[in-house]
Structure I
Amino acid sequence: MRFIADLQLHSKYSRATSSRMVLEELNLSARKKGIRVLGTGDFTHPQWFLELERKLMPASEAGLFVLNSEEKNLKATRFMLTAEISSIYSKGGRVRKVHNLVFAPSFEVVRQINIQLGWIGNLKSDGRPILGLDSKELLKIVSTISEEAYVIPAHAWTPWFSVFGSQSGFDSLEECFEELTPKIFAIETGLSSDPGMNWRLSQLDKVALISNSDSHSLPKLGREANAFEGDELSYRAIFQAIKNASPKALSEKRDSGAKLKLAFTIEFFPEEGKYHYDGHRQHQVVYSPEETAAQKGICRSCGRPVTIGVMNRVASLADRGAGYKPPFYTPFKNLVPLEEIIAEARGQKVGTKAVLQSYEKFIQVFGSEFGVLLDARVEDLGALDDVVAEGIRRVRVGGIKIEPGYDGEYGKIKIFEDLPKQKTLF
């Protein structure tokens, strides 16, 4: 059995998030995407927590939940209780801004976490609350409440809000979490990096690398995710599989006897992420790390320091060369969302009526978006649309061009540069 899990998203109660990010629509969209397990996001927000308690019931799989209305539907999306905390605090003579994910196995554990965090800051202000709380102290609170409640650093390389961020992060997990670092068994790589980049740091051999969408809208669900394989589906099995997925754990064969494993992660092409290269979006100045060095880190337009992106930051902390692969590792697959492939094939924008109609047709025929992107034979896809099928083939083999993203600007993917755009699909 293979299932896909996207464990990081936000509800309608977070800033800049779609009003459609509610449980009923998340349930249906996840099924269309081919996602079996979905994070709830935002369990610290009082109103969202009330909705979660009212609308979810324990699933047959321990530690996971299902909509009350979907109790007897075996294909219903399974939900995991999750949240993201923005910690802004001073440490080591610098202001730190770190986002961390929190996972809980039950509503009772969430209640206890929320009580303690509510003593520290205002949980009502946003689905992702901003707290003046050291990441280490957050970890201490969560792990003291329950041994099965976990903290994982979110989008670990984002410049402004992450554990390794160039603007406000740390140079190591130990610097951030100190003696509690052994409790950190995974990091989320984020959109602007993939596992291959993270393998360059030997300090990360002890942690698994996971990926999630951090979605603020339904179409973004699953843009990054985790694929598990095995015979067990439960909260405990998922996290044991993650703990077993680090290069160090794999080398020690810690997964012996486990019924579930992290088979691979699903990634953006990291160049498409908003912070892959360095630069200033305001002035449309974008630098590779080499160009940044040549410019001494200064924007040629305004004369101020550029925002250092993920590729440069990884290189500055790496103790291994580009392209290094550990002897044991969890694989990954870089994908482009199906709507983006269809939109480029048509020469139209994502979200237009024609693109959505084409998307729905593919889902109807092949069952889910991941069924299309990962599993369907190119020949079968071609029977429905040969240009989109060719685009999917190119994505699978990495045969695309990307203008790297920088300073909050997404990269631009070009799949069909050498082909004429389609005028009609069906």
Structure II
Amino acid sequence: MATTAVRGLSVAVALATLQISGNANAGSLVESVNLALASNPEIAIRTSEASARRDEVRQAEAGYLPRVDLSAGIGFEDSRNATTLNDSDLKDKHAQRTRREGAITLRQMLFDGLRTKSAISQQAARHASAKADVCFISEDIALQAAQAYINVLRARRLVENGRVNLDNHERVVEKVRKKAKSGLGSDADLVQAQGRLVLAQANLISLEAAQGDAEAVYRKTVGNLPDSFDHPTSPSTVPGDLDVAMETAAGNHPGLKLAAADVEAAEALYKSSKSAYYPTFTAELGATWGKDQEGSKGTINDTTAMLRMNYNLYNGGADKARKSQTANLLNEAIEVKNRTHRQVDEEVRLAWVAVTFGQNRLDALAAHVRSAERTRDYYNQQFDLGTRTLLDLLDSQNEFFTAQSAYTNGQNDLMYNQYRLLRSTGSLLSSLNARLPNQAAHCM
């Protein structure tokens, strides 16, 4: 009886330690998150996309700069024209010569209907969208890593509870066996106790299988299991008020930034479609050189300085269709942004409810553990005195085991939901002081 009480006390201490431990070394979860961020290919994919879009901005900016073209050629020419017809030295009035030519042209765009300006704005917005996408997936991966870490902790604690439950059933069986041998108990009680022992063994096997599943998910999400898992503390940066959480999400959530950037890109594309209704003006400087061209012998040198205008008057209605298309794309981007706002709002509120009620539920579950433990200990004493049946004792042990498991689940659910709330506000990475790849450092 004393041993049982000591074991019960040790379990209570272990539960309390699980709740408050982690102050000394809470970095293992952060290291797991960092490892997941460094190794996950999704971040590398989106980072490469962001880099490509940065290069597209530079391509669009080239529209403001001059363009220089150099061309040269050499080949055979057979000419019959006014020059050859008037050449008395040519019997068949054909001139066959080796033609040589070269040209260099400098063009500077002066006005293109604001097409270049709109293109730069569009590509800059697409670059911002790609960077926000990097942050979006990084926040998701960080939460997945945290969840995998917490689930391993949960599974290992549940296995420990299952082993303690199995030990307690083994002691009950031994106690009933001794009573049966002394004539104070029955074989029926022994069979009943052994049946509960087998059930405890089956429960432990299921819990060990669940632990294996949790560790497999961790390996997939993060990598190899560390030598030991530390119990992290609850994050201190969890918003203490729903309004604060909503304001933080409005300013930080990468999904909202991504949607806003997509709207800006669509607006720039719509403005670019209007450039087709304007003429274009280009300044051009050119020089050409030719030798033995068009039936003439000798060298030709020409230089030009031109102001050129081009104005398309009709192209089959393509410009009008393009303008209508980009207007519809802009409306689509706006509605996607509105939908994203609703999704983020729901995400924050659901996480807030889970954290708020999870804490209240955890307090009740802790009280249930203490009550179930006391009940089990009292029933154990009363069973020894003969005032409680074996069924009462077994049921009290099962209730204690169930209460322990519910508390462990509630505790880990609460911790996960706290990280989930940070993720819903777009501040999980900064709260963890996570270490991102260099290209994604802008997310911090």
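Values quoted throughout were computed directly from the atomic coordinates according to the rules given, and no laboratory measurement underlies them. The model shown is predicted, which means the values in this text are computed figures rather than measured ones. Cβ atoms are built from the backbone, for glycine too; each structure is taken alone.
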| Among the shown structures I, II, from which was the value 2.7 of distance in nm of label points 7 Å out along Cα→Cβ at positions 123 and 275 calculated? | I
| query | If P(r) over Cα pairs in 10 Å bins from 0, in percent is computed to be 5, 21, 32, 28, 12, 2, 0, which of I, II is the source? | reply | I
| message | Quick check on the output: 15 is relative contact order in percent (Cα under 8 Å, 6 or more apart), derived from one of I, II. Which one produced it? | response | I
| remark: Comparing I, II on mean count of other Cβ atoms within 10 Å over residues 211-218, the highest sits with I
| message | I have -24000 for helix-only ellipticity at 222 nm (-39500 (n - 2.57) for each DSSP H run of 4 or more, over all residues; to 500), calculated from one of the structures I, II. Which structure is it? | response | II
| query | Taking FRET efficiency 1/(1 + (r/R0)^6) of positions 323 and 339 (r between Cβ atoms, R0 = 25 Å, to 0.05) for each of I, II, which is largest? | reply | II
